[in-house]
1. Determine which structure produced the value 17 for relative contact order in percent (Cα under 8 Å, 6 or more apart), calculated from the coordinates; the candidates are P, Q.
2. Determine which structure produced the value 61 for percent of Cα pairs over 27 Å apart, calculated from the coordinates; the candidates are P, Q.
3. Can you tell which of P, Q yields -6500 when helix-only ellipticity at 222 nm (-39500 (n - 2.57) for each DSSP H run of 4 or more, over all residues; to 500) is derived from it?
4. One of P, Q was used to calculate distance in nm of label points 7 Å out along Cα→Cβ at positions 55 and 127, giving 3.1; which?
5. I have 3.3 for distance in nm of label points 7 Å out along Cα→Cβ at positions 71 and 119, calculated from one of the structures P, Q. Which structure is it?
6. Here Rg and Dmax of the Cα atoms in Å, for residues 31-110 alone was calculated and came to 12.7, 38; which of the structures P, Q was it taken from?
7. Where does the value 5.5 come from, among P, Q, when distance in nm of label points 7 Å out along Cα→Cβ at positions 87 and 151 is the thing being computed?
Structure P
Amino acid sequence: MGSSNVRITINGKIYEESIDQRMLLVDFIRERAGLTGTHVGCDTTNCGACTVHLDGRPVKSCTVLAVQADGKSVLTVEGLSRGEKLHPLQQAFLDKNGLQCGYCTSGMIMTALWLLKKNPGATREEIREALSGNICRCTGYSSIVDSIQQASGMSKDQAEEEEMVTRNPQAWR
């Protein structure tokens, strides 16, 4: 296989690289962009640890070639926070103990972000269904679902998923 030139926007920053045509998007994100929040868990789409948004849709980046992302926009978990201010989903995972080892967390958050964008009032069952492609071996999922429900209070007027909202954690109890 040969090499290809790609131009991929990740979290608003453009990366132009010459890459092997077989390079996976997850490897491009980690090795070329230096963003290690997206994890490699299985390389078979089973675990969901590598979930990112490609042009606004969640994809498992371990089975997407980087050349397929040429000219497109990628959002990773690092693109959600604004400096020290966490995105409501990230904060909710901390508040509700939705993580233990943290390996699956970025994929869970990116999947949940997509769910809440299309269904802000998702029920526990809908959340569990949306997460069916993401595996966690530590938490038992209840705290993850609790976290997502807390974050479901995100403003419906949120223009883009990367915008931050201010919220009062006490209001969600």
Structure Q
Amino acid sequence: MSDADLLDRLRRGDHTAFDAIFRQWYEPVVRSANRVLHDPGVAEELAQDIFLELWRRREVLAPDSSVAGYLLQAVRNRALNHLRHLQVQKKSAVYVEALSEPAEPADAEVHAAELQAAIHEAIEALPPRTREVFLMSRERNLRYGEIAELLGVSVKAVEANMSRALRQLRERLAPFLPRADD
């Protein structure tokens, strides 16, 4: 029986024609899907979906269409759609995971309070002149030139004290800072 005859009988709802098409094309469709997906289980599921869709759409198939053309185009489209779906899932997994983790406001508040206390202690532990330069810069928003003028020191001395302050604060607050490998 020719492809045209099979297609004509399929369009009229002939189960025997569908069975003949299924037996002839199932394995090639699975192999074609597996070449793209590299997952035999998913390839078989796609093939089954394609044949189910062929049966559902049998009445609207063009009389001059080819069974092979329809099936191979369908498997290509389904396989590529499946790969796109996997990419979307992979990209959104991070967001889904973050949303599914229960937020602990109490933990966040405790962490913020601990961090604030650690910052205060770290600033208090700075040498007096270094602490003074740091606070003038960060709390009073003075520029290095203004600090130097108020303290009667050079701008280089202010820079050196700020550098020392920032280094010591980074060291003392390291447990609160994100690590590079996170």
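1. Numbers: P: 22; Q: 17.
Label of the originating structure: Q.
2. Values: P: 24; Q: 61.
Source structure: Q.
3. Values: P: -6500; Q: -26000.
Structure P accounts for this read-out.
4. On the way: P: 3.1; Q: 8.5.
The read-out comes from structure P.
5. On the way: P: 3.3; Q: 6.8.
Here the read-out was taken from P.
6. Values: P: 12.7, 38; Q: 20.2, 72.
Here the read-out was taken from P.
7. Values: P: 0.6; Q: 5.5.
Answer by label: Q.
Read-outs: derived from the displayed coordinates by stated rules, not from any lab. Predicted model only: the values in this text are computed from it and were never measured. Cβ atoms are built from the backbone, for glycine too; each structure is taken alone.
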